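Colleague: Below are structures written as structure tokens.
Nothing in this text is a laboratory measurement; each read-out follows from the coordinates by a stated rule. Because the structure is a prediction, the values reported are computed rather than measured. Cβ atoms are built from the backbone, for glycine too; each structure is taken alone.
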Structure 1
Amino acid sequence: MNRDVYQEPLVSRYTSREMQELFSEQNKIETWRRCWIALAEAQNELGLSDIVTQDMINELKEHATDIDFDLAAKKEKEIRHDVMAHVFAYGQVCPKAERIIHLGATSQFVVCNTDLIVQSKALQLIKKGVVNVLHNLTNFARKYKDMATLGYTHYQPAQPTTVGKRNTLYIQDLLMDLDYIEYLEKQVKARGAKGTVGTQATFLELFKGDHSKVRKLDRFVSDKLGFKEVFPVTGQTYTRKLDMKTSETLAGIASSAHKFAVDMRLLSNMKVQEEPFAKSQVGSSAMAYKRNPMRSERMTGLARKLMGLPLNFSGTYSNQWFERTLDDSAIRRMDMPQAFLLADAILKLYINITSDMVVFPKQIERHLLQELPFMSTEKILMAAVERGKSRQEMHEVIKHHSVEAGRVVKEEGKENDLLDRLAEDNAVPFRREELDEFINDYQQFTGRASQQTEEFLAEVVDPILLSYKHLIGEVDSTLSV
């Protein structure tokens, strides 16, 4: 690592090697050359074999990875054009083919098609990450589907749910993200061979006005580059609307991860559930006892960054004047790789955290016992009416003792003594042991949480995971730091 200049933390600290390689300069230029080879092959096959010979194509293929980056950089400094600098560098090792490299094409022929190829592959890695998170969360939800825990609304104790049911909420959000990925995949098409402003005028000249061959050229090139479909119309570039939708999809994954990570941080504070904590991990440089939820905190920060990127993409798309302006170039060089690298880093953390989450049943029980007396009051009220008491009178009695018990907990820091207070009040027709029965069975307060969890997993999630079983377990979620 060169420590004398700024290093992108997404590369040096957070992301997978696989995603880094996709957006590398090596892969970009090799893919540019794939585009040039595909163009030459298609031109040869469609009748230009006297101009674009098989010997030229063979030479291009032979030197497809023989890239002199220093020579290209020197040439770019001279001519201020990166694509033409690499056309020049390619031509130096392919003297036979030098005159037909990039024939009839504009720079965006290689730039756009390469971007679409890279993004398509990157999207596959993102999908793989989402599927593996879903797999982990599904196992966790099924394992803890019956474990009652306090629910929260407004971050205030509410009716109990189960640990498993809570995690189905994260799963459902990710399933929505997976749907958007699958929809986006259908929108990624080749730019193809469209010419300078998308009219294919130069190719029409090459083929002597033969519209049929120009259309076939567009299709042949796209097929050779591995695309199932090609954009039927473009300007100089493929529509940046696609970039906008890509960024929105990735930001959607980030928002799902952010919600989970914040919840994990809150649960960690309550000591009821934690992310994995390595044996030698240091929580704080000063407070040695601390077990900070640093992975969830990192995921929150990275997600926040990604959630802010769609604004850049929408601004870029909406400012593409007519067939194209160049103000998209510099920002896309940064934002497109960053969007995918951020999503990759977030999912790597998400997989790591969900692979070994820790639950503390005794702490969960303690929090339940502190709040269940309040939550049992409706059951007590109904049961008291069954024993002949006035509903309105009992409501006043229970309200009075509930308010006082709450005051003692908040102002004096004492335990919740509501059931003791009710047992000592002669107006309440229950002994202390009878009142305990109202809260002893935690499960009675969770409604259909357990059943909902099992039904959701079996009917909705399992079939989806089964269809993607080939992706499960294929992600390295080891964290570098």
Structure 2
Amino acid sequence: MSYDQYNNPLISRYASKEMSHLWSPQSIQSTWRRLWVALAESERELGLPITEAQIAELRAAVDEIDFPLASRYEKELRHDVMAHVHTYGDRCPSARGIIHLGATSCFVTDNTDLILMKRSLELVRDRLVQVIDRLATFATEYRALPCLAYTHLQPAQPTTVGKRATLWCYDLALDLEELEYRLATLRFRGAKGTTGTQASFLELFHGDHSKVTELDALVTRKMGFTQAFAVTGQTYSRKVDSQVLGALSGLAQSTQKCATDLRILQSNKEIEEPFEEKQIGSSAMAYKRNPMRSERICGLARFVLSIADGAEQTAATQWMERTLDDSANRRLTIPQAFLATDAILILMRNVVTGLVVYPKVIAQRLMAELPFMATENILMAAVEKGGDRQDLHERIRVHSHAAGRQVKEHGLANDLLDRLRTDPAFQGLDFGNVLNPARYVGRAPEQVDTFVAQIVDPIRRKYASALQTAEVEVRV
């Protein structure tokens, strides 16, 4: 690492080695060379005068890239692809004349981006499955623990800790569906020529359309794809980038929502993210236990959301068969969107695996509000004992407002139950039974069970191998 130049934090602090390697110069340029090998192989199979010895020479040097030499060529030629054509040709002199034969730059750049996006989506998918699995385990463990629910961030009818976790988990399951769809429909650019017309290849094969069509199919299969895009300009449609980064944006939305909720819950001292023995929360306030992992998730998610806008703008501003203003933007946005998403999911797995729940604090917060929520049940129980519904309603209204003033104006405890107990109209009621929190969570525990059985367990079975992967260390 150089300490006198800017280093991208996604590489030095956040993303995994696996994702960083995928988008590394070595990975990209090796993939370019594999594409050139696949093209030469396919052209030879279809009758062009290319020898097996030339292909063997190319194949042997796929990973032996002289980056300093390529940099010198690019400085002279001002063209990255031609710089690497010359570098490859210097390493493989007998094959120099058939490297990149009939192809345009986008044959290597676009096809490589599609290959790397496919591999990156698979890595993101597997990390997401791990988060879903851990979050579902947490939901099951706390399926029946009552807690205060919120609408408008104001106290509302109780739910359970586990049911709330299923809301986070279901968003992620929907994101998984979107990732699966993007992977299933991701196609290859293939061998389409300079403006997508395949004119150069038609010339190479002396007007034989069937061989041009077969060349496209051969290269596509050799590079691990079952389908190529039906038509392209010089590039594949930049709408594809927008759709893929849109899927990552959706994942960022879900994780930021979950992490934000956890930050609120940690502020309430109900649930905390993992906090290590020697971890420092604040350089000044030694007592602090800041939710730094959840905060980082939110910050990285915000970055992914902003990047997705760049892909949308690029798709909207492509001119005719292509314009080059997409190049610099895509070099930044596509890799960094994947690197940031990778980092988010590493953090998410760490957080949801180590969540700490404080049931007594949760119960205390719930019981501070439950008397207000229980008034309808109290009203019905008193009516059942012969009381007048309208008179009882008015008494509850008066007592509730008085208790509210005690809490808001004087900072005292909610004494609504004491007021009702001493009111003759409510004598003889079993207030203990009325105030059992489990009576107010509806089917939340059963909903957790159903959700895990119907949504999560099929995911676990489908991606069993992904669940065996060791947790990636959170570096900072």
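Colleague: Looking at distance in nm of label points 7 Å out along Cα→Cβ at positions 107 and 459, point out which structure of 1, 2 has the largest value.
Modeller: 1
Colleague: Consider the structures 1, 2: one of them gives 2.1 for distance in nm of label points 7 Å out along Cα→Cβ at positions 91 and 123 as calculated from the coordinates. Say which.
Modeller: Answer by label: 2.
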